[in-house]
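What follows is a set of structures for review.
Since every read-out is calculated from the coordinates, none of them should be taken as a lab result. What you see is a predicted model; the values in this text were computed from it and never measured. Cβ atoms are built from the backbone, for glycine too; each structure is taken alone.
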Structure P
Amino acid sequence: MKLYPKKFRQTKFPTETRWQRFGTYLHYLWGDHAYLRLGFTNAHWIDDKMLRTNQPWPFQLAQWKNKGIKTVINLRGGFGSFYYLEKYACEKLGLKLENFGLTSRSLPTRGEIFAAKALFDRIEYPALLHCKSGADRAGMMSVLYAHLHLGQPIEQARQQLSFKYLHMKSGLTGVLDYLFEVYLRDIEPRGISFLDWVDSPEYDPVRIKADFKASWWGTMMTEKLLRRE
């Protein structure tokens with residue numbers, strides 16, 4: 001599983017005292033653009049066991065726990081003020097925190113896809129998965145959940161990557177969609193399951209990414225305007 005981008009690997013953001021938490025909250029508020037998520041969660045239930053959202057505030061985690069959530073899956077990695085606040089909140093609330101780092105500009109490796117399947121098989125439900133915006137990495141993980149755990153065909157499961165969830169297919173994040181386009185176009189017609197393809201030497205996420213071409217305007221949206229993580 002990929003590490004969090006190097007530019008965010010700064011210092012530990014402590015949460016032991018109220019004053020320390022105050023400082024961490026300030027960094028989270030501005031450094032992580034958390035003010036944009038005070039009243040917007042981008043929350044959608046995939047089924048009655050799995051919820052996808054953007055990065056939750058600690059008070060939102062408490063609200064989700066009150067609605068039955070038992071496990072939180074963090075797709076952003078273990079760095080930054082957001083992580084230390086989330087870790088503190090989960091420990092305080094008695095929620096199980098699972099860290100499963102993904103990126104939105106690269107494709108999951110064979111090991112990451114099988115690790116995701118194993119994660120879905122062992123965690124306690126209901127669960128919540130999130131990235132920063134709830135659009136791209138959450139979308140990829142939601143496709144994997146819908147296909148590997150719920151048994152939805154890829155054609156149906158890949159709808160978890162759509163503008164409904166604020167996912168941008170036209171930018172560099174569209175490489176996530178392209179993975180499933182390649183499977184449906186080149187692999188499924190040969191009668192090969194998605195998981196069998198991933199488990200074969202034919203699955204080459206680096207090559208697939210190299211073949212993907214994003215539009216200039218979509219790239220401008222995701223990289224310059226929205227600045228997607």
Structure Q
Amino acid sequence: MDAVAIDVTDQTFPADVVERSKQTPVVVDLWAPWCGPCRQLGPIIEKAVDDTDGAVVLAKVNVDENPQISGAFQVQGIPAVYALKDGKVVDGFVGAQGEAAVTAFVQKLLPSEAEAHLAALLEAGDEASLREVLELVPGHEVATVALAELLVGRGEGDEALAVLARIPESAETRRVAALARTGVEVVDDGTEARLEGLLARVRDDDEARQEYVDILELLGPDDPRTAGYRKALTARLF
């Protein structure tokens with residue numbers, strides 16, 4: 001299997017590195033075209049990652065084009081290499097390194113037998129596998145959300161909400177909880193009429209207010225209607 005290498009930008013870093021590292025360890029190689037040691041180190045890192053057969057992901061960052069990432073890592077010199085697992089930096093080095101040192105750096109990121117078993121269960125994604133993950137690691141965020149979505153799809157919204165209540169709230173838990181309460185998979189053309197009807201009742205009707213908020217959650221922040229309807233809710237309540 002070829003090395004999994006991706007070019008990362010300031011905009012894609014959160015998804016391609018931070019979030020991805022919650023599933024697969026990510027090695028971040030910060031480099032620049034004018035950096036001689038970077039050009040020497042690059043192929044060594046690529047080979048070391050290639051040798052993991054996809055168990056580690058390589059993310060390449062051109063520091064000249066992506067100053068926010070450089071600032072986040074507080075880069076003082078390049079090449080600079082960092083390893084992320086579960087959304088956190090767990091290791092790193094600055095400067096060119098030999099093949100043996102780089103190989104050892106990457107190999108330390110490989111999952112243990114227990115971690116490999118968890119990864120296999122998550123990849124399977126069926127209810128039994130997800131419940132086994134939660135038995136082994138109670139509060140596992142990815143498995144919790146996946147299980148809740150599965151339950152929602154089966155029409156078991158109340159159980160989905162109970163599952164989600166076991167972990168801290170996040171954008172994903174709010175989305176799936178909204179789906180569990182409303183049963184709306186895709187917000188259709190009747191959304192605005194539905195919101196207008198609910199808006200008239202939100203001040204005195206807790207259920208109407210929750211449904212209104214849930215629909216906005218499903219619309220998402222990128223929908224042009226969301227901001228306006230949130231303002232309308234605030235004006236009606238306060």
Structure R
Amino acid sequence: MAPIKTYSNWNKRSSNVEQQIDPYRRYYFICEGRNTERWYFEKLIDIRKTLSIHSNIEVAYLEKTGEDENISNPKSLIEFADAQKKNGKIKFDAKHDKMIVVFDADIFESQQNNYEEILELGRKHNILGVTNPSFELFLLLHYANSVDEIIIPDSENIVKNDWVGKNQNKRRYIENVFRKKAKMRPKTNSAIGELASDVLVAIEQEAKINNDIVNCKGVVTSNIGGIIQSIIDDQCND
């Protein structure tokens with residue numbers, strides 16, 4: 001298993017000789033995708049103070065590397081996340097810390113029928129962040145009124161998420177919708193991360209669509225904003 005890269009700005013200090021302290025709780029994000037999600041969550045980590053995330057909470061992004069880089073199947077991703085808690089490469093206290101596994105549900109719309117099994121496996125020891133059809137839907141929520149103006153009127157096509165375009169311009173429908181709105185390519189433009197500055201807009205917009213990851217088949221769904229809100233709300237009382 002390749003080493004995993006951890007991105008966190010926890011407890012940055014001006015001097016290495018100052019005493020280091022451990023957080024009360026760590027939230028680790030590990031994602032199906034690579035660049036898009038990494039850019040987004042690293043920016044979210046950078047702006048944690050502006051979001052008033054408790055000073056005793058660490059938020060970290062775990063980047064898959066080497067032979068693990070292409071792990072994307074949800075079951076394999078969950079198993080990989082569980083392994084990180086035990087292999088000593090990260091600090092993980094099962095009593096306090098949380099692992100958040102983020103993946104797309106579109107594969108279950110078209111290819112697999114074991115979604116309930118995946119949820120049961122994943123939710124035993126993790127928090128699951130799910131988007132249907134994909135992470136671009138969550139990114140689209142960062143634009144004010146995107147649900148009423150873009151997502152709901154086009155929800156049938158968004159959930160189907162068929163291929164559009166030809167040859168090198170071939171892409172999934174939701175990516176095409178996002179690119180038209182954002183004027184950015186989510187898989188190749190690191191400016192995607194800047195959307196995290198509007199995460200409170202995304203949380204507000206997300207409340208207007210389905211957040212129930214159990215009943216998301218055939219329905220535009222995201223619960224990632226709700227997970228981020230729960231981190232913001234966490235006052236380290238347990």
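P, Q, R: which one has FRET efficiency 1/(1 + (r/R0)^6) of positions 120 and 152 (r between Cβ atoms, R0 = 25 Å, to 0.05), as calculated, at 0.55? Clearly, the read-out refers to Q.
One of P, Q, R was used to calculate relative contact order in percent (Cα under 8 Å, 6 or more apart), giving 20; which? Value 20 for relative contact order in percent (Cα under 8 Å, 6 or more apart) corresponds to P out of P, Q, R.
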